[in-house]
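Trainee: Please go over the structures that come below.
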Structure I
């Protein structure tokens, strides 16, 4: 089985099985069609003991402090936009919209029953302090609450230590 490692924001994500990763930033659907959209790094299929898990993963090398009046709200809006754009592109590929028919899509996106998978939006911030994670998660949840509840999506915010513990990075 071929493996892929994705290097983003000073972290190495993976190794993952190539068949379980849609590296959307490098795919034609993005580079030729949606290049003006802000998107997350990649879409990952994983399995835990009881569920199939789909995750949209966004990596950052830093983030503003939650108390910052100027940059923090802007940062939250940017992450929100990236998660939603990425997931909407995946959904468009899944339902087979005609304007996307020329683009390759991973088999798992068209094969799996999306109604039965756990869906996560995961933000990983390299070198971030653990105590700064909950305010970030809360702000993202508040910004995205309606969208998250429509699709029953979990929002996870972690630093590189937690990402390593959860085997997202190596």
Structure II
């Protein structure tokens, strides 16, 4: 590895057994300091009365730190909502990031793919506070009474773009 002979934790040279023309080392714990570094590896066989010394091609070895299997990807969820046209309703999206409390970023709510806007035509954003983005919104009476798809979209410099869908039911 990087021109040096591979050794175990006691400093002894590690030999690989050759079975059916393949050299194999099992149960070798790759040192953490190899992670994200340029590592090259080459297999070298010793000469014997049956075969001359052989060397494999020099190969790059990519070592990455193991991800913690208990860490889950952040998720955004949005609640189903039933609203009365002309009356305020609460739209709520929740960002979960393991046990982390999130107070950064904002959420835009969309209905059937169109961002909710204020009376001046500007997109409305809900800030994330304690993992939740909450928006009080009144759907105008001009909206049809039916089911819509509501989408919450996370906008954050700390997280990738996340989206979640639910159902909005408008009634009178």
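The numbers here are math on the coordinates, done by the rules we state, and not lab data. Keep in mind that what you see is a predicted model, and the values were worked out from it rather than measured. Cβ atoms are built from the backbone, for glycine too; each structure is taken alone.
Trainee: To test your reading of the models, identify which of I, II gives -0.63, -0.79, -0.95, -1.33 for log10 I(q)/I(0) by the Debye sum over Cα atoms at q = 0.11, 0.14, 0.17, 0.26 Å⁻¹, for residues 36-123 alone when calculated.
Mentor: Only structure II yields this read-out.
Trainee: Ranked on relative contact order in percent (Cα under 8 Å, 6 or more apart), which label among I, II comes first with the largest value? Kindly include the intermediate steps, with their values, before the conclusion.
Mentor: Numbers: I: 26; II: 19.
If we compare relative contact order in percent (Cα under 8 Å, 6 or more apart) over I, II, the biggest value is for I.
Trainee: Can you tell which of I, II yields 1.01 when Cα Rg over 2.2 N^0.38 Å is derived from it?
Mentor: Details: I: 1.01; II: 1.87.
The read-out comes from structure I.
Trainee: Tell me which structure, out of I, II, gives 9.4 once mean count of other Cβ atoms within 10 Å over residues 116-123 is calculated. Each step should come with its number before you reach the end.
Mentor: Details: I: 18.4; II: 9.4.
Source structure for this number: II.
Trainee: Here helix-only ellipticity at 222 nm (-39500 (n - 2.57) for each DSSP H run of 4 or more, over all residues; to 500) was calculated and came to -10500; which of the structures I, II was it taken from?
Mentor: Details: I: -10500; II: 0.
Structure of origin is I.
Trainee: Suppose distance in nm of label points 7 Å out along Cα→Cβ at positions 84 and 100 works out to 4.1; of I, II, which structure was it derived from?
Mentor: Working: I: 1.7; II: 4.1.
Label of the originating structure: II.
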